[in-house]
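See the structures that follow.
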Structure 1
Amino acid sequence: MNAYTGVVEPGQRADVRQLQDLTIAKFAVSAMKNNCYLLRCRKTKEQLLIDAADESDRILTEVTNPNHGGGPLKTVVTTHRHWDHVRALQTVVDATGAASMAHREDAGHIPVVTKRLDEGDIVTVGHCRLSVIHLVGHTPGSIALRYDDPAGHSHLFTGDSLFPGGLGKTTNPRDFQTLFRDVTTKLFDAADDDTWVYPGHGNDTTLGAERPQLPLWKKRGW
């Protein structure tokens with residue numbers, strides 16, 4: 001298997017990363033190039049999907065792909081309420097019976113939510129645990145999920161709150177200031193430079209690659 005790069009395009013095969021206890025499959029869907037992340041516990045084979053963005057048939061195919069799927073899809077976590085991240089959610093939940101989770105501040109704007117999340121909650125996929133980090137600004141209920149690999153570094157699934165080169169879009173200076181504060185204190189101040197970042201669109205990055213740019217982001221206000 002080729003080394004994981006995190007570079008994916010709609011219609012192309014998933015890029016797969018094998019950790020000690022967790023498999024991460026990243027694939028892109030739709031003209032919006034949304035990233036979907038399918039996580040599988042390597043012990044129990046249970047699966048968790050981050051953002052059922054679009055193309056439900058593609059998502060369900062990845063769930064059953066024996067190379068990185070094949071177990072039951074137990075949970076779908078939505079990183080935030082924007083329409084491009086939830087278009088396949090109802091269909092995927094109906095087809096699999098998976099629980100649908102989102103932060104309570106965004107839950108009312110999402111097609112189906114069976115559990116409302118808060119800061120510090122733990123979401124499990126088999127024996128693997130991911131912590132919920134509430135990041136206010138892109139939307140009121142945006143979240144990131146953090147997985148600490150016992151055999152390596154941390155992994156952050158940041159939705160549209162943090163990308164290579166900057167924060168997610170905000171609509172006014174106050175929202176930017178709030179998002180900048182949350183990303184700085186809850187992500188950059190709380191995790192090491194080798195922490196891998198998986199955003200809602202585009203290529204991956206690391207906290208170390210982005211950390212030197214924080215003063216620039218603060219100065220420019222986006």
Structure 2
Amino acid sequence: MPCTAVTRGLLPAGLLALPGVYRPQADTHLLATALAAEDIHAATKVLEIGTGTGALALSAARRKAQVTAVDVSRRAVATARLNALRHRLPLQILHGDFTHRTIGRRFDLVLANPPYVPSPNSSPPSSGPARAWDAGRDGRLVIDKICASAPALLHPGGILLIVHSVMSGPETTLKRLAEAGLTAEATTTASVPWGPILRSRRSWLQQQGLATNGEQQEKLVIIRARAH
């Protein structure tokens with residue numbers, strides 16, 4: 001599992017973001033690097049879960065894929081639609097929970113940069129920008145939903161690419177995907193400086209055994225899973 005520097009420049013330039021919408025950060029760029037390595041063509045059906053600004057969805061659409069993007073945030077949906085219009089790329093952008101908005105549909109590639117930051121609150125926020133990162137005390141509320149849903153979302157041979165923090169338990173993700181019948185591996189890691197959210201929770205993260213005293217780098221991981 002190689003450790004790599006976060007590559008930038010793979011996402012569309014000049015993306016707009018309404019207030020409160022998650023802007024592309026290191027995890028987005030790392031997932032963009034993984035996306036760039038996948039075989040995509042005009043017949044490829046792609047789903048992005050939690051699209052935010054639409055950056056990754058637009059990256060796939062630039063390669064002629066048929067792309068659907070879903071987000072629970074109305075502002076994110078509006079932002080992604082604005083960016084799609086601005087870049088003149090076709091996206092189907094849906095508002096709501098991906099498990100409800102994709103019933104009966106299957107895809108060749110599913111991308112996910114879900115909320116994964118461990119939080120002192122056991123329930124996720126119902127509104128506000130924190131919905132883009134807070135995911136319960138173990139950071140897995142959305143990750144586990146994606147793992148359970150992956151078999152129904154993917155065509156045989158389809159690929160899931162998911163990025164999250166090592167704090168959120170990549171070993172558990174690999175186990176859950178295997179239990180769901182997928183072949184999964186952690187392909188890439190990258191270390192990035194702690195952002196303001198983690199810094200504000202340092203004491204709590206240390207109490208939970210999720211961080212060490214003086215730790216300054218967060219390790220991100222890409223997990224790639226294939227459906228049978």
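Each value in this text was obtained by applying a stated rule to the coordinates, not by laboratory testing. Computed from a predicted model, the values in this text were never measured in an experiment. Cβ atoms are built from the backbone, for glycine too; each structure is taken alone.
Here are a few things to note about the model shown:
- Comparison of 1, 2 by Cα Rg over 2.2 N^0.38 Å, for residues 32-127 alone - largest value held by: 2
- Structure (1, 2) behind the derived value -4500 of helix-only ellipticity at 222 nm (-39500 (n - 2.57) for each DSSP H run of 4 or more, over all residues; to 500): 1
- Comparison of 1, 2 by relative contact order in percent (Cα under 8 Å, 6 or more apart) - largest value held by: 2
- Given 18.4 for mean count of other Cβ atoms within 10 Å over residues 80-87, calculated: source structure among 1, 2: 2
- P(r) over Cα pairs in 5 Å bins from 0, in percent, for residues 24-87 alone derived as 4, 19, 29, 27, 17, 5, 0 - corresponding label from 1, 2: 2
- Which of 1, 2 yields 19.9 [mean count of other Cβ atoms within 10 Å over residues 144-151, calculated]: 2
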